[in-house]
Structure 1
Amino acid sequence: MPARQNRVGVERVYAAAQKWVNAALRNDDSLFTPGRPIWTTQLLGEIHRKFLDRPDGGGGSFYDQLEKQLAGSLPDVYQLMGEVLYAHLLIVSTSNGTNQQRRIETVLNWSPSPVQIPQELVAALTPGLVTPGQAYHTYRPFQVGLLIEFAEQWKDLALEERERRLNAPWMFKEFVMGLQPRSRLLRRNQNTPRIQRQALLHLVHPDTFEAIVNIDHKNKIAEVFAGYVSDPEADVDVKMTQIRTALEAEHGQDFGFYNDDIRPQWDVNGIPVPVPNPQPVSDESVRPTIDLNALAAQLFLPAAFLREIDALLADKKQVIFQGPPGTGKTYVAQKLARHLAGSPDRVTLVQFHPSYAYEDFVQGFRPTLRNGQAGFELTDGPLLRAAERARGEPETRHFLIIDEINRGNLAKVFGELYYLLEYRDEKITLQYQVEEDKKFSLPGNLYIIGTMNTADRSIALVDLALRRRFYFVEFHPDSEPVKGVLRRWLESNHPGMGWVADVVEEANRLLESDRHAAIGPSYFMRDRLDDSIVNRIWKHSVLPYIEERRFGGELVTEEFALERLRRRSASPAQPEENGDDPKNGEDGDATDAPA
């Protein structure tokens with residue numbers, strides 16, 4: 001009844017996790033330099049004082065602040081913080097552990113006597129185990145802080161007691177979940193690092209606790225499969241164990257709760273639906289389960305990311321992809337819509353612009369010539385035509401893609417449709433309908449995907465009424481999964497051109513003060529690509545775009561010169577990750593699904 005994963009490469013992750021347990025939890029040893037006392041009470045106390053007791057490092061990214069907090073420390077302190085970060089990042093799914101390695105090495109290289117990460121541990125940073133969600137990165141100070149406080153309080157236990165808990169999963173969980181933060185930073189934000197607590201359970205006891213770090217997902221699973229649970233008041237992980245035992249009879253020991261044949265049973269339409277005795281979903285009104293793995297491979301995106309979008313569509317029926325230009329928003333929208341609809345004939349694409357009106361989108365009178373006489377005829381726009389096609393095929397999904405949705409005057413274009421976007425079961429009289437008894441409703445099988453360019457300053461015109469009616473999905477070049485698309489695509493299509501991804505990431509690091517100016521991957525995703533083509537793209541597409549955003553003229557040309565960035569990206573990595581600013585707040589959703 002193993003809860004651990006069995007994907008290719010995960011054995012490296014579990015082996016590294018066991019090395020960390022033996023070095024840090026069983027002993028005061030080192031993960032990177034065995035035989036050197038690093039995980040000691042004294043050194044943990046030192047990084048507690050410098051990191052947790054001084055949470056404000058003076059602004060900047062997580063790593064900018066951390067460098068100031070640790071300034072002047074002994075080499076062992078830098079090494080311990082590097083090993084803490086390694087344990088923190090080990091669980092994160094990634095197709096390339098280079099970024100994780102760079103972040104750890106950035107900290108290690110601040111030391112006057114830096115150490116190297118052993119190669120077998122570098123290899124273990126790929127593929128990771130779960131996609132923990134944006135909160136794991138955005139609130140990194142709290143997640144890392146929890147790991148430090150866990151290790152400190154663990155060291156307070158007697159050696160015999162530590163060993164007992166390492167051999168008894170439920171006793172270990174009791175310790176982790178009962179941990180009371182001592183620092184003011186974590187006492188005021190006790191719920192924020194809950195993902196790190198769940199990660200600890202699986203890393204230390206992978207055969208008992210599921211590779212799920214989102215506690216809400218565990219509760220959903222326990223609720224939906226309640227028929228397999230003997231005690232409804234039991235601990236959620238006890239319930240998960242009983243559910244796994246029951247489901248193994250049908251799906252085999254190696255199944256995962258995020259598999260395409262399992263997840264729809266507990267995450268139907270994004271909302272858990274309790275059933276008295278769990279059976280395969282048979283209600284024909286429920287959207288069919290569609291395998292997204294092949295499409296994910298084609299788009300070089302994680303299947304979990306596409307499944308999340310599918311769940312958002314099923315829940316609210318409207319989503320908007322937002323991000324800088326060149327991030328593949330429209331391309332992914334079209335590919336995903338055609339895949340889910342099963343035919344391009346069920347997908348309608350329109351593009352908004354400043355002169356686009358209600359009459360163009362919904363319905364209006366258009367000039368016509370009949371029997372030689374000029375006149376006007378009431379004509380349906382793309383929305384009504386798409387709705388009519390969807391109504392004629394109620395068993396299939398139809399999609400309306402609105403490209404550049406923020407470039408239109410949305411209140412004017414949508415008109416009374418604002419109401420129907422929220423109340424799909426209601427009917428209203430359209431502006432140009434003359435028959436009083438004829439009312440219009442949006443069919444439930446018509447889904448809307450909008451794309452929004454966040455570099456376009458007209459984004460400010462998107463009012464709160466529309467924002468409330470759509471889910472928003474981020475497509476940003478500086479964060480996964482979009483950040484990894486170009487590198488994965490180059491590895492598959494132009495193996496010798498990986499340096500282009502390094503250059504783009506370096507340029508985006510320089511643009512971090514204006515996140516919406518980041519450079520997307522699609523500039524370089526071409527069938528033919530060599531150094532001269534990259535140079536042409538950079539000179540005539542990328543640089544003009546940056547100059548427009550930065551108003552820099554010659555300064556931009558010099559700072560963002562291709563060869564200069566290529567040399568910089570080939571040198572040791574600098575602190576990065578602008579999403580690591582410490583913030584107060586609650587965890588966001590963690591998706592957990594393996595990449």
Structure 2
Amino acid sequence: MAEEKLFTEFPPISTEQWEATINKDLKGADYQKKLVWRTDEGFNVQPYYRAEHLSDLKYLDTLPGEFPYTRGTKADNNHWEIVQEVEVADPTKANAIALDALKRGATTIAFNAREIADAKALETLLNGMDLLTTGVQFNHVKNYIALTELFLDYIDGKGYERRKISGSINFDPLIYRLKHNKFYHSEEEDMMQTVELLRMVEHMPNFKLINVNGIVLHNAGATIVQELGYTLAMANEYIAFCTEHGIKPDKAASRIQLTLSVGSNYFMEIAKLRAARLLWSTMVEQYKPECPCAYRIHINTVASTWNKTTFDPYVNMLRSTTEGMSAVLGGTDSLLLQPFDVTYKESDEFSRRISRNVQVLLKEESYFDRVVDPAAGSYYIEMLTNSIAEQAWKLFQEVEQNGGALKVITDGSMQAAIEASCQKRDMDIATRRYILLGTNNYPNINEKMADKIERVVKDEDEGLKTYRGAMAFEELRIATERYAAQNHRPRVYLLKLGNLAMRQARAGFVTNFFGCAGYEIVESSGFATVEEGVKATIEAKPDIIVVCSSDEEYATLGVEAAKLCKVQLPDIPFVVAGNPTEAIEELKAAGVDDFVHVRTNILESLRNYNNIVLK
């Protein structure tokens with residue numbers, strides 16, 4: 001049979017031809033400003049990629065399960081552990097929650113081990129669990145050496161083979177130092193405990209003793225590049241210290257777990273995990289390990305809390321779903337998705353089940369565990385992977401040139417860099433360059449949450465602080481709710497005049513704008529005359545008046561409305577929806593107090609209005 005070539009009727013199109021067509025369609029607009037995305041991570045993303053952009057990427061010739069493991073450490077499946085976090089510290093209650101979770105799809109339990117001080121408590125905690133099929137993670141440990149000894153005695157007493165036990169202990173003195181401005185005990189004692197712990201688990205290849213918590217950096221506002229670069233530097237600090245004290249590089253590297261975040265920037269998060277494995281292999285290769293196991297880093301992913309919201313909390317389910325997909329497609333080894341109500345209460349059976357079932361669906365109905373590295377070959381994701389890796393490696397090298405992770409933690413430069421990133425991200429939310437649905441745009445203005453908040457999570461650590469992007473907006477809405485409970489809900493009256501299309505569009509903008517503070521929006525159908533509109537405005541007894549019209553009509557209708565309203569309601573803020581530059585001075589002279597538009601810092605503006613109306 002003769003070879004048949006498909007699509008011969010479609011001649012190849014060169015990059016030059018594509019660019020010529022794009023520039024023609026832009027009609028003189030700036031290509032870089034219109035189509036090129038400058039990321040917070042410090043690199044540009046082009047509007048499209050072609051095979052020629054990937055010509056220098058050497059790892060593309062490797063298969064899954066092959067060095068440098070960019071495409072994953074597994075060759076024949078994409079299996080990951082479904083992690084269920086159990087926050088309850090009481091061993092009996094925690095055990096009951098864990099056993100129920102295991103029946104319903106969880107495969108690894110992350111325990112709060114704060115109250116585990118003796119063998120009896122550990123026996124209670126793990127009662128009924130088969131550790132040959134279930135992984136365990138121990139968090140919030142008071143004494144890592146003591147707990148490790150208890151755990152080793154437990155598994156030996158049960159007759160388990162140590163090599164078959166999987167899980168981790170959340171031992172990470174560098175992150176603790178970063179958050180608390182102090183070590184668990186002291187720098188020397190904590191780092192020596194790293195060596196001691198590694199020597200204690202000689203025959204437990206699947207149990208990780210050092211857990212580098214990049215998630216902490218992310219939840220403090222770090223960019224993806226900062227999270228990877230600094231996490232890699234801290235891991236290197238541990239490996240270097242252990243090898244200096246007689247531990248082989250193979251053993252030190254293979255006992256480390258990276259706990260990374262997964263946020264809602266879908267493609268970037270897929271690329272991040274792929275880049276993390278590439279970077280790890282590149283770093284570990286410098287130690288010349290004898291065992292390939294040193295290169296196969298175990299990545300434990302935890303869904304971001306930075307982007308989770310208290311208002312419109314069911315949107316958190318959607319965020320967690322895309323985060324779970326990113327983690328799985330990126331090749332995570334274990335995954336914890338946060339319950340949707342994590343920001344304002346202890347999780348319950350319902351919220352835990354929902355977060356767990358997202359992963360069950362990804363496995364049992366979407367078959368994500370059966371395809372290795374499904375992102376491979378995507379020009380876009382491959383370029384993101386490479387760009388993230390390049391920038392994170394550059395940061396890692398900077399840290400090493402400045403003395404290593406411990407040095408940049410001690411001198412405060414790591415904290416300062418992350419806090420600067422957090423402030424930028426915070427400003428992006430305040431100006432709505434970054435949208436948190438239901439929080440800084442498209443709010444459910446009638447939603448009430450003040451009475452549902454069971455806990456307020458405040459980070460009182462002296463070092464790097466955990467932060468959520470929605471916190472400032474939530475404080476505004478809670479203040480409005482509490483004021484309304486004792487007085488009345490602030491009313492924003494929309495005075496619609498003139499052009500029908502423009503007044504409706506601006507009314508929609510204003511509803512979103514003031515709805516983010518939980519104000520009541522009083523609509524009107526519009527008025528034929530200014531006098532009629534002002535009369536209705538006065539009768540509505542508003543706390544804020546916003547005139548909605550077109551820029552051209554503000555010079556007449558807006559000025560007249562402002563003058564009339566200020567005569568009758570001199571103390572009520574009169575606001576113009578828009579930025580009519582040619583009429584601004586005239587409007588101000590007529591009594592206009594403010595202008596709200598797409599360039600307004602909505603957070604700053606709403607804070608000012610809260611100070612005015614919540615008296």
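Comparing 1, 2, where is distance in nm of label points 7 Å out along Cα→Cβ at positions 229 and 525 highest? Before the final figure, lay out each step's value.
Values: 1: 4.1; 2: 6.0.
For this comparison of distance in nm of label points 7 Å out along Cα→Cβ at positions 229 and 525, the top structure is 2.
If relative contact order in percent (Cα under 8 Å, 6 or more apart) computes to 18, which of 1, 2 did it come from?
Values: 1: 18; 2: 13.
It was calculated from structure 1.
Using the calculated result 209 for volume of the Cα convex hull per residue in Å³, pick out the matching structure from 1, 2. Let's see the in-between values first.
Working: 1: 182; 2: 209.
For volume of the Cα convex hull per residue in Å³, the value 209 is produced by structure 2.
Using mean count of other Cβ atoms within 10 Å over residues 389-396 for the comparison, can you identify which of 1, 2 gives the largest number? Please report the intermediate quantities before stating the final value.
Working: 1: 14.4; 2: 20.4.
For this comparison of mean count of other Cβ atoms within 10 Å over residues 389-396, the top structure is 2.
Out of 1, 2, which one gives 15.6 for mean count of other Cβ atoms within 10 Å over residues 125-132 as computed from the coordinates?
Working: 1: 24.1; 2: 15.6.
Computing mean count of other Cβ atoms within 10 Å over residues 125-132 on every structure in 1, 2 gives 15.6 only for 2.
Thinking of 1, 2, which structure, once mean count of other Cβ atoms within 10 Å over residues 21-28 is computed, gives back 9.8? Intermediate results must be reported in sequence, preceding the final value.
Numbers: 1: 18.0; 2: 9.8.
Considering all the candidates, the number was obtained from 2.
Each value in this text was obtained by applying a stated rule to the coordinates, not by laboratory testing. Note that this is a predicted model, so its numbers are computed, not measured. Cβ atoms are built from the backbone, for glycine too; each structure is taken alone.
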